[in-house]
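S.K.: There are structures below to look over.
Every number here is computed from the coordinates shown, using simple stated rules; none is lab data. Everything numeric in this text was worked out from a predicted model, so none of it was measured. Cβ atoms are built from the backbone, for glycine too; each structure is taken alone.
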Structure I
Amino acid sequence: MKLRHFTIIWLLILAFMSYEYMILNKFIRAPSLINFLYCGASVICKKATPQPGKSLSYALGWLGFCVMAATNLYIIRKRALSLQKLGTLQGWMNWHIFFGLLGPTLIVFHCNFKVGGLVAISFWSMVVSFLSGIVGRYLYIQLLQGKVALKKSIEELEEKFDSYEKLVVGQKRMHPKAMLAAKAGAFAMAGGLQGDALKSASVVEFLARSALGEMRMLFVLPRLPDQHAPRSLRKQLKRWALLRRRLISMHYYQLLFGYWRAFHSPFAIWMYVVAIIHIASSLIFKV
């Protein structure tokens, strides 16, 4: 299953839980599936409540903790030699990301959006781990292809551009150097830097430019000087710009990925430690 399918499933779960949260907290009046499962057709039963410490909260808490713990299956699969043939690493990564999205979602509803004391430490460690995981996914994608594969993809796209340029220039619809200008514009639009500008840029500036470039390319395709150019060619120019930025900036992405690992892991470990203390204290003292 691809990551976008996991993302759609998570969004559906999030929408359902948000709907139930609004009903159980009496913000809206509507049928509740959770209450139906609790009571069935009976009208004289104790309905579910989202308050911390109640049965629904306990169920979400245990489920959320188990799902968060399941994110570590990817790390085990990655490091255990005996499991190397069990599925693809990319497939396990997709499950890791899905559990990393679903677990915090369940925990947020488990505490009914109210955190304090010891729980707050684990909660905010989880939030930091969750947000840094999104950044880590972005950096991972940038490093997924090696330099050789990137160069090959870029060369294939440039061959297509050269063929189209010769055709259009022959028909006198475009200046011979217009394609070079279009490439430069697309590269800048993608947040790319090169030469002295790349060397002088700080890591934070580089990451910000790259992220803004990704966002810009999501909504706007780079322009071509030929008004009759097919949309598919503009999409190829967009892909070329992103691949070229990735190739030129590979060193920065490797550096940032190293920083990310050093930042992400301690928060994840601290989250589990405090969560276990919270669970133990809840079981012992019934709070």
Structure II
Amino acid sequence: MNNILPKLPSRDADSHKGTFGTTLIIGGCKGMSGAMVLCGTAALKSGAGLVQIGTPLSIRSEVAIGNPCYTTIDLPEDKNGQFNHQAIKKVSSFTSKASAIVLGPGAGATQACQEMAYHLLNLETPVLLDADALNSMASNRFPTEFKNKNIVITPHPGEFSRLTRLTAKEIQADRKILAMNFAQSHGLIVVLKGHGTVVSDGKSVYVNATGNPGMATGGSGDVLSGIIGALLGQGIQAFEAAKLGVYLHGLAGDHAKKQLGEHSLTALDILEHLPSAFLYHEKVLL
């Protein structure tokens, strides 16, 4: 077990927006613009200096209206409003400058998304694969050989079931061992979401103690991806960023619960309580 959480990166007086990294988020499709807004806003509230969102042209305006503090990149799309095969070329100039990349929220489990995931697996920039990035890869076995050594995946039990070909019941019965084995065999960080989210780098395991049932709501995972993506972009090592991200995400949810209860809690409430979670963590480690 590894339950020691890292400190947040220090902020020197002469810092500028480039100091804290550029988090690039790729995803969204028609009907799923909210996933990009939640993920992008979470990254901003988690300390990213710059946030860029690559999303299909047809929803770019919807995403841009969601928050004026990030920038947007229009991606070529197919007839279903999901980014297409040409998107890799379109984002290449942005991936080369990004400090961390998040792929998957609201993207749709498409062949183009799978190709994008494989492309990112062979970069050196830290990458988080979530949601449809994982679902798009489930048709094939997740690769065990790739260049990138800073990959974080954030499956819920259903997505992990599709990746491993195990049933949800089998996964729930042995979450820690299965997460560790997958992380070790694939050379990445696994964040297996759920009650007591498990984080493993294949050697150590962290079991998160924050969070509550009210967080089982649409968009909560998009917020988590944005948090971890921002921490990666600020230079925190992948395993440490994943641990800290799930802790702060759960803590924000707990702060929201104190004010709102569990039944009315939404992903927006988690976002609104992120600042208090970060502040609490800073004070605890002083």
Structure III
Amino acid sequence: MEPELEKLKEKLNAVILAHYYELDEIQENADFVGDSLALAQIAAKTEADIIVFCGVKFMAETAKILSPEKKVLLPVEDAGCPMADMATKEAVLKKKKELMNPVVVSYVNTNADVKSVSDICCTSANAINVVQSIKENRVLFVPDRNLGEYVKENVKNKTVYLWDGYCPTHEAFGISELEELKNSYPDAKVAVHPESPKAVRDAADFIGSTSGIIDYVQKSADNEFIIGTEEGVLFDMKRRTKNKRFHIIGNRAICINMKKTHLNDLYDALKYGRYEINLNEDIIKSAYEPIKKMISIKRS
């Protein structure tokens, strides 16, 4: 960690979190690197007064929901998630009414207002188990249609209604690009995120969350992999493995919002208290319950 940054962090009793998709310089200077929910859970267990979440808005909101007594900072104010913004509280409530009151399962990649009207949340790692755990037979899955479709394929005994949302980065993965890579690297194993389109998922050797993909690569006896998720994950993969080769589908898979945070933004967030996440108590209480239920369901 940069000495000046570390000094400021210690002075303020802060903890710095970085998602796997952040720039290398941010991951290098974070106390913890990981998936969004795992980071929020880690931060809640620390004695830190301030959480600096290098990621996007919904991630910082989740950290605030799990640690309402702590100050949570998002270094770049307009670092949002296009997929999360594809669902709103009002739209979800309207769709729920139209569908005659199904159980609402919201992906953790949603804004706090959507979480507040959800029955239970899920991660990409436990989405299948969450839906299987529901007693009712009808589920509205919000907001990612690709992850929802993946769940639907694996939970045959329930009716799963899909929200028409998607991650622009994962949605851009094409089967033709994947086939081209497989032809170039025939011995490579294919590991993709379930936010990827169906054709890409169907051609994969492994489907899993970002941390799941990292674990798969790390434990695999194979040495070459085609990866279907945001390219920032390569920083941690290379740090954990030796002599393994990686190829990202399409060569470059970049989440623009994840790349907005630079080292100076991280420093300024601490120095000037930028930009604090504020949620009203009702939202925090309402959103906490579906998150709490999600945490009790095991990962796949």
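S.K.: For which of the structures I, II, III does the calculation of mean count of other Cβ atoms within 10 Å over residues 52-59 return 14.9?
M.R.: That value comes from structure I.
S.K.: Now a separate question. Matching task: 2.8 is the computed value of distance in nm of label points 7 Å out along Cα→Cβ at positions 60 and 188. Pick the structure from I, II, III.
M.R.: Only structure II yields this read-out.
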